[in-house]
Structure P
Amino acid sequence: MMNLKIDTKEKFTVITPIDTEISAIMSAELLQACNNLLQEKAKSIVLNLAEVTLLHSDAIQGITLLQQQFYEKNASFVICCIQPIVEEQLEASNVLELWNTTFKESEAWDIVQMEEIERELMDSDDMDFEKFEVPE
């Protein structure tokens, strides 16, 4: 069983695996926990990997797909505090540049909030961009 610290904020949830290794079985538990949060009001996720020093390939693949699912459902998924040894694993798996990552958890919070504002602006019906003409 995977040990997770879950901290729910107003607009997002921070999930911090306490275990240093995320195996295939643990990865399934992590993915299920995140998918359950997609149903919540504060459905965006900050995944803090500060304690993790080993990600199995199933976990890497699962997190990559999970991030994609969140963005498809208009929710943010930001990964922070990746240890250098894990960063090397991600580079070797060719997924590091696909992941939405930051160095610090506070930076991840900022990204989630900025993406939330962007979604609100994009969904707003009262903005008519055709009215604004660029002078030649």
Structure Q
Amino acid sequence: MPTVHVTRKVHFNAAHRLHNPEKSEAWNEEMFGPCSNPNWHGHNYVLEVTVAGEPDPETGYVVDLGALKSVLNERVVDRVDHKNLNLEVDFMDGVIPSTENFAIEIWDQLEGHLPSGQLHRVRLYETPRNFVEYYGDGSSS
């Protein structure tokens, strides 16, 4: 059977501050600019999660999208939506919440929890023009 890639998209809002506590305020301001604002800033994130696998011969599905939606909500969206990534999200504790790091942490929350198929890609949009992709092992596809 051929491998098929199925993608589910979800939306959430979250605040964060890009700040390295091991560096000076001046360094943080120079490195991160307005994203280091001590009063935080927020984004309307879009998360795309791609699952790869062979279609089930009985259903034709690689993954039941309703079940995938439930996992995404339980493991990610319900835990980050309208939260401060620096202060309120346990899986981001001690992690500089760049989009790159956030995508890696989201992968870690999902890996091993899908109803079927294999986690293939996490694509996280911070803005409509800026996004990162993570494939779990550093590969590009």
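Please treat every number below as a calculation from the coordinates, not as lab data. These figures come from a predicted structure and were not determined experimentally. Cβ atoms are built from the backbone, for glycine too; each structure is taken alone.
Given that distance in nm of label points 7 Å out along Cα→Cβ at positions 90 and 114, derived from a single structure, equals 1.6, which label among P, Q identifies that structure?
Matching structure: P.
Which structure, out of P, Q, was relative contact order in percent (Cα under 8 Å, 6 or more apart) derived from, given a value of 29?
The value was obtained from structure Q.
State the single structure among P, Q that was used to calculate distance in nm of label points 7 Å out along Cα→Cβ at positions 2 and 98, giving 3.7.
Details: P: 1.7; Q: 3.7.
Working through the options, I get structure Q.
Can you spot which of P, Q the value -14000 was calculated from, given it is helix-only ellipticity at 222 nm (-39500 (n - 2.57) for each DSSP H run of 4 or more, over all residues; to 500)?
So the calculation was done on P.
Output the label of whichever structure in P, Q has the greatest value of distance in nm of label points 7 Å out along Cα→Cβ at positions 26 and 74.
Numbers: P: 3.5; Q: 5.1.
Going through P, Q one by one, distance in nm of label points 7 Å out along Cα→Cβ at positions 26 and 74 peaks for structure Q.
Ranked on distance in nm of label points 7 Å out along Cα→Cβ at positions 58 and 82, which label among P, Q comes first with the largest value?
Largest value of distance in nm of label points 7 Å out along Cα→Cβ at positions 58 and 82: Q.
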